[in-house]
Each structure stands twice: as C-alpha cells, then as structure tokens.
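Several structures are given next for inspection.
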Structure 1
Amino acid sequence: MDYQQILSAIRNLPATEQSQLINELTGQSVKQDYISVRREKLINKQTGCPHCNSLKYYRYGKDKGSIRFMCKECKRTFTEYSGTWLAGIHKKGLVNDYLDMMHEQKSLDKIKSALHINKKTAFDWRHKILSSFQEIEKQDFNGIIESDETFFLQSDKGNRHLKHKGRKRGGTSSKRGISDDQVAVIVTADRKGTMDLTVATMGRIEKKDIQNAIGSRISKGSILCTDGHVSYKGFAKDSNLNQIVLRADLKQHVKQGIYHIQNVNSLHHRVKKWIDSTFWGVSTKYLQNYMNWFRIEQAFRKSICAEQDMIDCSTEDMLTLTRYRQINIRYQMLIATQT
C-alpha cells in the first residue's frame, strides 16, 4: 500500500480507533473511552433502535447528559445506554477505569479501593458486564468437534445464610465419584477455535443436557469426538452425527492421527486453573458468567484491540439486564437438578 491508500484506510476507521492508532504511533498513553463507541454508532446509524431495531430515528435532545433519540417507527425515545448493561448505572465516569481494572482481572477489593465505590457496586457491575457476554461469538460448530464434561464442586461462596455447614475453600466432596454436589460443565470446541462452556446440571450429564448446550449449533456433516459416555452416544445418534469414541481406560487417546479430545481436556485444565488462581473459586450461582468471561477472553485474545472489541460487542446485546435479573432463577433451576 502507498501513502495515500494508508491515509484513506485510516480515515475510514472510527474516531476512537484513529485516536488509538495515533497514540500507538506516538507512544502516548491516553485513557481509552470504551463507552463512547455506542454513541458514535447511533449517531452514524450503524446500529438500530433498542426497542424495534429500526434505523429511522433522530436526535431528540439530551437526558441527564446523554444524547436522546426518537424512533420514527415505534415512537419511543432512547439514549445511548438504553437496553445495554450501562442503563441505570450511576457514576458512569468511572466505567472506563473499571473496565481497565476488570480486564486486568483485579480483585473486587482492589477495584473498590481504587475507584472509591462500594464492593457490592463493583460486584454488580462485573456481573452485568459478564451477562452481556452470554451470546457474543456464539458461532456454529463444524468439522471435527470435541466435547467432554468437567466438574466443579458446588460452592456457596459469599452466601451468609447457609443451610448447611460451610466447607473450607478448596475442600473435597463428602461423596465418592461423580455426585450431585458437583456442577457439570459441558466444554465443546472445534478445530477452527469456536468454543462453548455451558453449566449444564448437578451431577452426571444426560442426553438432554448435551442437546440444550450445543444441539442447535452443530453443522451437518460434522464429526463428534467424545469419550465413551453413553449420553454422547445417544445425542450423536439422535442428531445423525458421525461419532468417534475415545476410551481412556483402553488408552485410546488419538485415532487415525487426527481424532482426539485433547483440546477440550486442555480447556478443562486452563479454566479450572484460572478460576482457582484468579478468583480463589467462584459461587456456583455465578459460574456461568465466569465461563462466559473465559470464553470471550479466548475468542478475542488475538485481536489488536481486544478490550475495545469485547466492550463493543457487549453493548450491542439488548437482553443483558434481563439475563442479569434472572441469575437467581437460573441458579434455582440448576440446583433443582440435584437428585
């Protein structure tokens, strides 16, 4: 590319990315403004009305410092924050600093001290943001697909009203083998990098759990690699999938040089190490949110501006607050699977 082509390409970048490029080239360190991107998208009609998704809207004054819009289709007003995890958040001036610290995986105590906010506020912001990650980068699986379950011991971390005797952090189950005080997480990945980590049930998984987790996302003609669990056999048969079964008890680790489940086994190890070393374990109630966080970090790890890309995607999800408010309901449904 010559000078004029490079200049033209830079001019076509959004204003925030132009600023970031200038800062990178000049070595300047300027604080990133993550939440202004949605405002720019609305002004430039790059995203729709949060109520009806129409692009037929216009500026309609201001509301508490944010730009207000009126939709011609549904006749409703909205701001740049409406429908996103930013809606209803006070002290929005601290959000950019909060996002930086969250991306660095700072503890809630450190965030609380640095930003002078209540620890409960820091906790709520974290899970509003993580709830927005639920549907980001959820692509279909195709080709050779690996799937296997891993288990986390049930945890009531943070609960001050336990109905049973507390267990020391890092303890073990009082029951042998796979029991209903362990949370099953179904981990699935294909060879192009698409992955999913779904908190499925308490105890052993069943065919319906696999169907609920990945059943609608597997492309025709794919090959499913699993261990010898009978539920995967039933799922593959019902879904008309070719299945390669690898039995560790028979030392079957790789078949035909390409079929294995080593990638998901590696994911098991990495996600458990991340949960234990970074957060010292997490509550089962919020486990799915942390699975979302790990998955998104992996999906954007090669991005030039990973943090900005993650925030851009998260503010496009209009169901974030609904998911956040339903965390307790989903937890009760999970606990109800204990037998």
Structure 2
Amino acid sequence: MAILVTGGTGYIGSHTIVELIENGIDAVILDNLVNSSEDVVDRIFEITGVRPRFYLGDLKNIVDIERVFEHEKIDSVIHFAALKAVGESVAKPLEYYENNVTGTINLLNVMKKYDVKKFVFSSSATVYGNPVSNPITEDFALSTTNPYGASKLMIEDILRDLSFAEPEIDVVILRYFNPVGAHSSALIGEAPNGIPNNLMPFIMKVATGELKELSVFGDDYETLDGTGVRDYIHVVDLAKGHVKAVEKLRENPGLLTVNLGTGKGYSVLEIVRAFEKTNGVKIKYKVTNRRLGDIPTSYANSDYAYKILGWKAELGIEEMCESTWKWAKNSKM
C-alpha cells in the first residue's frame, strides 16, 4: 500500500516525500507542476536512492485523480496541492477558490469511491486571521483576512463536516506557520517562479543578485521594529511532522487539528539580520506599503503537537538561513 502525496514535487511536498521514503513508506506523487518541476523526482532519487512514482495531473480534473487510484493501491493521502500566495489570492479570488476548494472536493470524492479513509491536510496559520494574542493554540477563534486563508478554512470546515457524517474517516489537519530552509543536501528547496511572495526566497534572490533589493511590506506595525512577526519553521522539521501525522492515522484517531511551529516569532528585519550574520551576505532592502491581507504578528503554541504526535521543531534560525543559502548557491550552478 502507498501514500498519495498531492503537490509532491512542490517545496513542502518534496521534503515530505524524502522523509516518508527514509521512514520506509511507499509514496506516490500527483502534481500539475504549476509551481514546480518534474526534475525534483530525480533529486529525490539522488537523496534517497528511491524514485517515487510520479503522475502528472490536476485536481480540478477528476479523471487525473482517478488514474492514480486505478493504477496504485492507495491507503492514505497527504494533500499539499494548492495555490498559496496571500497577495495573489486577493487579486485572483475565484482562481484560488476553484483550485483549492474544488480540487479538494474532487480528491475527497475519488477517495470515497476507492474507499480510502485516511487523510492529512496541509492547512495554514492564516485560518486564525488576526489573532487576539500570541502564541496561538488550536482552540483560537477562526477567521481569515484573505482568500487564500478563506480557502483553507473552507476545506477545514468540509473536513469537519465529513468527519461528523462519516466517523470512520481519519483526518489530521496540520496548521503550520512559515516554512523556510532547505534539505541539507541542497538538492531540493523553495524555488518559486518570478518574484517570490514569501520572505526567505525573496531574500535568497537578493543574495544571489537575481533581484536588486528586498521589499519589506510595512514598518509601522505594532511590533519591536515595526515589521511583521512570524513563526518560521524549518521545512525538514515540518516534513517530519507529516510523517508523525501518518503514523498517528494508523491509530484511527478520528479528526485531529494540530499546529506545527517553533513557538517563537521573528520580525522581517530580524530574519534579514540573521541571514546576513549566518552567511556573511549583505541584503539590500527598501520599505514599501503594507501588503493586503497581512497581519502584524503570528506565532504558534505547539505543545499539542508534542502531546498528540510526539513532534517538536528541532532546527533553529541559523540552520534555516544556512540551508537556504546553501540551496540558493547550489541551484544556481
């Protein structure tokens, strides 16, 4: 039996595939390559010695999904595939709702047809909206400030309703914060097309000279230095959290919702300084207007993740910055 990983050639998906393989778990990838490359499969093979089976397909097309289930013995699904840029979602809400929500419904319908009842969902801290306090626990009120976050919250609601209607379905919703960093091999990492929407790949492209300067979206928030504060988590730690979630599914837990974060917030400028100090590279930046949909501060309380999954983040900000720069240099070769 195998695990289907949608979006498995993407940033978080590819690192999770590596961790699954290294834990002896058979993995199958379904991806439309809208923001990734099939070359990632070769890199996963180089890291692990195992080539995961790859299917090119889009979740908006049920035929693409059914092709995988017809050819593979799937017993569970990790669902990453989604459009994920906050700013872009504000400009293109219909595209985000169609891709993220409709695609997930299609996937769940095919799972039901093939009697697959175990599901790990890649959610986001954006479902907490602008939290009244920090750190954020799983029982905080839910709201959103942008269509990307709204699409994630809609899917969570769908999963809660589905779990109530069909208690035999086991679901782990993972709400994670801001993934950064890259695999220690520097063979896989975050490689967005065009101008990045997230901070660390933006810094990376400035460091390599691909972009002239970093845009800091606002310096007038009520934070220590006026820039936004986020909980940055190393992508390898995050991937290991998904392996723990898969293991938990074997216990038939019903529906679980879990934060994955470090429990510490860093401002944009703190990350810039940490990157400069760790790697000896100067990052030029300019302050611009606030970005629609952004909030001042967000960082996790991950105590429940340790209690229920036996998981906690192990890698710090230095490893995040160092692995990002190593990946950046290697990917330019």
Structure 3
Amino acid sequence: MQTIRWGIIGCGDVTEVKSGPGFQKANNSSLVAVMRRTGELAKDYAQRHGVPKWYDNAEALIHDPDVDAVYIATPPSSHKEYALLCAQTGKPIYVEKPMALNFEDCQTMIAACQSAGVPLFVAYYRRALRRFLKIKELLEAQAIGEVRFVTITLYQPLHPDELDPQNLPWRVIPEIAGGGRFVDLAAHMLDFLDYILGPIRLVRGFASNQAGKFPAEDIVTGTFVFESGVHGVGIWCFTGFAEVDLTEIIGTKGKISFSTFDADPVNLTTNEGVTEFSIEYPPHIQQPLIQTVVDELNDIGHCPSTGESGARTSWVMDQMLQSYRTQS
C-alpha cells in the first residue's frame, strides 16, 4: 500500500486542527511539506506539527518530488490558480470549500484536471462524518417516508471582527471569498443536501446587504427544487438576533431535524415520538474525508466529494447571488 505524501498550500487556521493533523493520522498518509507566503509562519507551522519541509512559494511545493498530492487551503480567490498548477504537474488535488470563486472557475478546474488525468476532490467533509451519515442512513431506510421538502434556517449576529471597515476578515470580501458568510457556511449546508437528496435543478434567490457593514451580501433567501422533485427553502442572515442553525427534512411519515455546525443531537420525529441521535464530531473534523481521498488514490475506496459535486454547490450559490452580484 502506497503512503500518500501530502503538501499543504496555505497552512492557516483551518489547518491547525480541522485538517492538517488528519493528513498525518489517516492510514497510508503523511504530511511532508507546507507552504505559506510568509516563510516564518510556514516554518513555525512545520516545526510545531513535525512537518519535514516548509516553503514560501507554492510552485516550489507543487514541484517537490517528495510531494505526491496537494491540499489547497488558501482563500477561494487562489483555488483555481493553484489547482491548474497542480494539474499541469500531474498531482492529485484536495481543495478547500467553496471550490472556487464561482461555477465558471470550477468548470475550468474540472476541465484541466480531466485533461491531465488528475483526481480532484473538495473538502466538503460532512459527506464522511458519522453524524451526517446517520441522516443519510435514516433517509435511505425511509424512516420519514417519502421526502417532500427541506427548510434551512441559519442566522447569527454580526461578528465583532466585521465592525472595522478598514480591517475586515477576508470571508466578507467578495473578490477573495466569492461572497460573504453565506458562501462560507451555506456551502456546507447545500452540499450535504446534494449528497443525501441528489442534485438541485432549479434555483431562485434574493440577496441583500441590509446592515452595510461590509461589501458582501449579509442576507440571502432562496428556493430550490431537486431533480427528485423535492422542494427546498432557505434563509441565511448574518446581522440578526441570537443564533439559530436548523435544517429540517420533512417526509410523509416524519421529519429529521439537525444542526449543520453544532453538535446538537439529530432528531427523528414520527408518530411514535422523537428519537435523538447524539453523535460527536471527531477531533480532526476532516480526517474521515481525507481517509476516503487517500483510499481512492490507493484504489481501495471512493471519495464522495469530487470536483463535479463541489461545482454543483457553487452553481446553486451563484444562482442565489446572481442579482446581487449584478447590482454591486
């Protein structure tokens, strides 16, 4: 069995616990190199995590003969650039979500990887977490009968770091993130629904900037229809009161309620009552999906999150943001 030797481009906060250690702890996997534009920060990360090599240049890492595959963990604005470089070098890619700034860039990445014969995976890691696989299992067992519709409600107050217009976080700057926190968070919610209910074929959406604290949208409402005929509606607001994170899947015999980002129990409600499933997150939340990538690269498994599936989620968000982007 081959040990897949990984290099990380962009060893920022997300790689400290969520993903980075997963490459070291997954079976038949090792982390051999990291890159950050500020060399001292890359060196510090490498020393703290026991990584042999560090770089301040992405191309140097990509061309390192000791690196078999590359994890692109930079903001979305550079995903396409680095993915194309990896494809040219023939190295498999695991890229952070959202996959790119927009669906068009996703298509460019997919085409380049297909032309080069390079596998492309996207870090929609909920597709491999036990908590969410339980929801998939309940649906497949028809625990709620035939699915009729889905509702998504996510709202939270303005983040304190969004109050200084001269020092905004990159996640609310569209040219870097592709949008605002809607793109950052709704991506996970919509991708998981794609996984358990199939692709969305019709989308309508409205987006606005109600508070005017940053350039990106701060509220989005959307309606959508899956290829299966299931309907969906969602509301995402990032300048609201308190915090709510609730998705409900309603069927002919019951409903499944769950939080996408918190560890609250998954609730199954039927005529027999409410059944709770308390399933904790693993210490390194991306490790289960990373394991599926490593297994597929070794021809002993399959990763459920590909460039094609990741692009579908970007397409859905593009449709919801289309009118806002045109007006901005």
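Every read-out reported here was derived from the displayed coordinates using simple, explicitly stated rules and does not represent laboratory data. Worth saying up front: this structure is predicted, and the values here are computed from it rather than measured. Cβ atoms are built from the backbone, for glycine too; each structure is taken alone.
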With volume of the Cα convex hull per residue in Å³, for residues 140-195 alone computed per structure, which member of 1, 2, 3 shows the largest figure?
-> 2
Calculated from one of 1, 2, 3, distance in nm of label points 7 Å out along Cα→Cβ at positions 148 and 180 reads 1.5, and the structure in question is 2
Comparing 1, 2, 3 on FRET efficiency 1/(1 + (r/R0)^6) of positions 124 and 188 (r between Cβ atoms, R0 = 25 Å, to 0.05), the highest sits with 3
